[in-house]
Structure P
């Protein structure tokens, strides 16, 4: 893969999560956000290392976990497109892809 691209909606998801965590600890919120970005960097080398999202069943729509969160991404040609970051206990939105 040549690059990891974050969709605007995935960045919005991460911003909302960051703001929520920052209510208790801004330093933990910053660390969490940094770790989420770092977690996606492995996808440059191992793009299929995430599991297929069970609710979708498409082998090009995958997810990796970080803590209680699911980082949903789509494999498109030579890039990884991060489409959402959602809490593991929440239902995925119908319009995720």
Structure Q
């Protein structure tokens, strides 16, 4: 389970995930704010449609891709939150075809 440290005092900020208000704290990344709010599925796999969420929390795995303020393919673990930020699940369904 993901839990914030209680001994650090930071300014409250609100962001929106899929249109719903999420309470966050200044200094959070998008991933840590969403995980703290209990949200663990950030996107769906393009191939299997399985739910995906943060894995490495350091930008190596790309499992936490989300859309932030209209820009897709953003790694939630690397982006610091800003007040009123709009975050959505990555919805770009990819297609793989063999045209040989």
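A short reminder: the numbers here are calculations on the coordinates, not readings from a lab. In this text, all values refer to a predicted model and were calculated from it rather than measured experimentally. Cβ atoms are built from the backbone, for glycine too; each structure is taken alone.
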Who wins on distance in nm of label points 7 Å out along Cα→Cβ at positions 29 and 53 among P, Q, i.e. which is largest? P
Value -1500 of helix-only ellipticity at 222 nm (-39500 (n - 2.57) for each DSSP H run of 4 or more, over all residues; to 500) was derived from the coordinates of, among P, Q, structure Q
Candidates P, Q; volume of the Cα convex hull per residue in Å³ computed = 106; producing structure is Q
Entry that produces 2.4 once distance in nm of label points 7 Å out along Cα→Cβ at positions 5 and 45 is calculated, selected from P, Q: P
